[in-house]
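Alright, structures below, take your time with them.
We did not get these values from a lab; they are worked out from the coordinates using the rules stated. All values derive from a computational prediction rather than experimental measurement. Cβ atoms are built from the backbone, for glycine too; each structure is taken alone.
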Structure 1
Amino acid sequence: MGKTIEVLNIKGDMPTVEEARRRLLDAIKSARSRSVPVLKVIHGYGSSGVGGQLRSALRKSLARRRKEGVIAEFIFGEAWSAFDERTRACLEQHPALRTDVDLERSNEGMTIVVM
């Protein structure tokens, strides 16, 4: 069995919003083709001004992908907690994620994407 979660660090080199969207879509396509069930997208939370733009644009893109049926769900980092219904469902489906370092940390700079 492959990895349960794969990390995509988009904010690392501070790409433009369009480049970040392209990277996200490529990563989703790649993860689906390799049967990776969950992506953790690191987009930053906006302290520099750029992370906020990336976070907002990527989350809008993820909402479209969910509506299109390309992804099953996405969970904001600040909701990545056992107290969140969507998180609990994800953890039930993928128990290995219970050890994720960002679980229960209210990390606004990342988003979990469930394929």
Structure 2
Amino acid sequence: MDIEGTMQFILEQQAQFSSDVGRINSVLQRTSEMLAHLAERQNKPEQIIQEVRQAMLDVANAQERTNQILAALAERQVATEEAIRRLAERQATTEENLNVLLLTVERHIANHN
């Protein structure tokens, strides 16, 4: 057995191992940097999603308020239509009474001429 050859082989293997460890460390460093960058980039979409969620919640609340306002307006519209119907009935009664009064006045004038 050649001790010098074996030692040379071991030294070469150790050098190769050190080189491999250096490359692995370099890859790990780049991977770590990439993961940090990806984590930072992940925060942006999460923030945007949170903002969109809040905007949708605001829209939903505004829609609920709008629905309540529309319901109140619908109730008031029904009340207004009822009031107009009653006014129209009273108008018709007033016109009838006015026609009766006019006929009475016309007859009274005609009888005194």
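Identify which of structures 1, 2 gives the largest calculated value of mean count of other Cβ atoms within 10 Å over residues 52-59.
For this comparison of mean count of other Cβ atoms within 10 Å over residues 52-59, the top structure is 1.
Which structure, out of 1, 2, was distance in nm of label points 7 Å out along Cα→Cβ at positions 12 and 100 derived from, given a value of 13.1?
2
Comparing structures 1, 2 by percent of Cα pairs over 16 Å apart, for residues 28-75 alone, which one has the largest value?
Sorting by percent of Cα pairs over 16 Å apart, for residues 28-75 alone in descending order puts 2 first.
Computing distance in nm of label points 7 Å out along Cα→Cβ at positions 36 and 92 gives 2.6 for which of 1, 2?
Values: 1: 2.6; 2: 8.6.
Considering all the candidates, the number was obtained from 1.
Comparing 1, 2, where is mean count of other Cβ atoms within 10 Å over residues 4-11 highest?
Max of mean count of other Cβ atoms within 10 Å over residues 4-11: 1.
For mean count of other Cβ atoms within 10 Å over residues 60-67, which of the structures 1, 2 scores highest?
Structure 1 comes out on top.
Assign the value 2, 12, 25, 25, 21, 11, 3, 0, calculated as P(r) over Cα pairs in 5 Å bins from 0, in percent, to the correct structure from 1, 2.
Here the read-out was taken from 1.
Supply the structure label, taken from 1, 2, corresponding to helix-only ellipticity at 222 nm (-39500 (n - 2.57) for each DSSP H run of 4 or more, over all residues; to 500) with the calculated value -37000.
Only structure 2 yields this read-out.
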